[in-house]
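Once you scroll down, you'll see the structures, which are given as structure tokens.
No value in this document is a laboratory result; all are computed from the given coordinates. All figures in this text were calculated on a predicted structure; none of them were measured in a lab. Cβ atoms are built from the backbone, for glycine too; each structure is taken alone.
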Structure 1
């Protein structure tokens, strides 16, 4: 059994997404990997195989996450939110490989499961490893909340020492996700991303064979049909979701 947990960060206002999200987790994610749900409250029943950790909705995202992360005792974690909806099986063999890479390279803190971001840093191969490439922590958007395998203590440290901000704001540069790159620089955080030649999806990122998911299913609270017309429409129909209620982009 891998020394890995899945962390799902969510909020009760998105509970209408849970049926689809957790249904796809059940179909495509290993049952023997422990799952944690960080949430303000749970008006609907959450899966019995998840450990629920509650945060204060009136706090900033940074404070919320910091109050929950100590519950995760595994050396590594995969950190996602409820709108990262799986549409195919997770490659456990590759996640196990990445755990070994982190074990053998203690200066690394994470391996992101996909290429891309607001700034595409190109492909700078990491040592002798196929399909793994270095990320520069001197570039903007080095820290992002994309699906990744993290050294749990390092992810916790970034949040506990990072700015007391929400994850995203209309003033993007005053958001945790943007400002946390400075925290990573101060801590000397280093990381990689993988790339297996997957196609580009939208403006900023690529698909991933490691953790095949819709990234993200919600954009400003609306269903992201424009980037995932095939995958998301199929899931909305399968789970009987009326997309008119949220609207689409």
Structure 2
């Protein structure tokens, strides 16, 4: 039976850690908790300012997941997301360089800048196509699946296919913001139609941003949803119920 995979974003664990010296709470230890309680993947979004995830976290998580997968039938996936045009800055080697070094299963390219609080829009591929295409080719040549962070815009989704993306990740911020309002069905329909188009184009479909235990179930009814990446809400839920239990609650929604 088809089930949508849960990839847990650990950025907020790293953010808490970075408020003090040392390695507490440990990103690696919390990745283990998530995996032990059913997470299908781990996501990180290293930024040049290293406000949360640091380059060494990517290396350590790669080592952890590689070791865990030696004994698993269904391997854990490692997803690194970020701005493909973010170059070296201090100890940050640049996103593409870090991805080449750590060889994640998937690289999700996101058009965010250092000044953004969080990712808040998809690519405009009418502008970014020429610079993105060679980077996509480079990553795919290294057997890294490439996903593009996209709004539910049919023209843009068609362009994502044309420039070689394997998947798209629908930006679900507007869907989450519309929860409980009269705008919800209109925005949900946009995402539903985008999902149908992705299937027609043979594009894999992921989703993420502000999905939570209230709004996730409805969103998983869109067709062909392979993976959701959830971090902020799951971390907040973990404060109340513990991280292992939070992961189990999200997995239960996805299984149903």
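Among candidates 1, 2, the computation of helix-only ellipticity at 222 nm (-39500 (n - 2.57) for each DSSP H run of 4 or more, over all residues; to 500) that gave -13500 used structure 2.
Across the set 1, 2, FRET efficiency 1/(1 + (r/R0)^6) of positions 55 and 191 (r between Cβ atoms, R0 = 35 Å, to 0.05) reaches its highest value in structure 1. Which one of 1, 2 has Cα Rg over 2.2 N^0.38 Å, for residues 39-102 alone, as calculated from the coordinates, equal to 1.36? Only structure 1 yields this read-out.
Of the structures 1, 2, report the one carrying the highest value of distance in nm of label points 7 Å out along Cα→Cβ at positions 31 and 79. By distance in nm of label points 7 Å out along Cα→Cβ at positions 31 and 79, the leading structure of 1, 2 is 1.
When FRET efficiency 1/(1 + (r/R0)^6) of positions 71 and 111 (r between Cβ atoms, R0 = 41 Å, to 0.05) is calculated for each of the structures 1, 2, the largest result comes from 1.
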